[in-house]
1. Starting from the value 1.03: which structure in 1, 2 was Rg/Rh (Cα atoms, Kirkwood Rh) calculated from?
2. Which of 1, 2 yields -7500 for helix-only ellipticity at 222 nm (-39500 (n - 2.57) for each DSSP H run of 4 or more, over all residues; to 500), as computed?
3. Could you figure out which one of 1, 2 the value 2.8 for distance in nm of label points 7 Å out along Cα→Cβ at positions 10 and 74 was computed from?
Structure 1
Amino acid sequence: MSPAPERGERSPAVPIEASVTPDYIICLETGRKLVLLRRHLREILHLTPEEYRSRWGLPPEYPMAAPNYRCRRHTAKNGGSR
């Protein structure tokens, strides 16, 4: 059983459409601004990304990392701009 209790009618900490910004993702459970949502889900809420997406009715492509962070990681992995 998950430590984050299931409630009948859940209401997100922020509107879902406002939860992803270029620099962070806001957790719909806690309202925290995070760069890496996956770690927060695992360590604090004890949820998998799939459980989180299912709980909130999010699409499978809902990001687990802030877009700008993903872009920086991609650039670093590919040797930066040349």
Structure 2
Amino acid sequence: MASSYTNEVDDVEMSCKGMQLLLNNDIDACEALFDQYRFYSPLMNGGWAFVSFMVINLILIEKICFRQYHHLKVNSIVGHIFK
């Protein structure tokens, strides 16, 4: 375990708590937890990488959905013009 941490942390319990936060849509708390203990153990580092990957996917999906909504909105306006 890393020596820069003042107290011993059960990384298995902490990573389970982080994943539970992610599943309950508390993404900010999940990111904060894994950021704090990112270099504590390989398990926490892997959890941090997974959470980062999931956040990037959520952002990408949100952008794609917004773009598709915009296209549908434009197409519905154009469709009303040509009727």
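1. Values: 1: 1.03; 2: 1.33.
Only structure 1 yields this read-out.
2. Working: 1: -7500; 2: -26500.
That value comes from structure 1.
3. Numbers: 1: 2.8; 2: 5.4.
The value was obtained from structure 1.
Values in this text are rule-based calculations from the coordinates and carry no lab data. Computed from a predicted model, the values in this text were never measured in an experiment. Cβ atoms are built from the backbone, for glycine too; each structure is taken alone.
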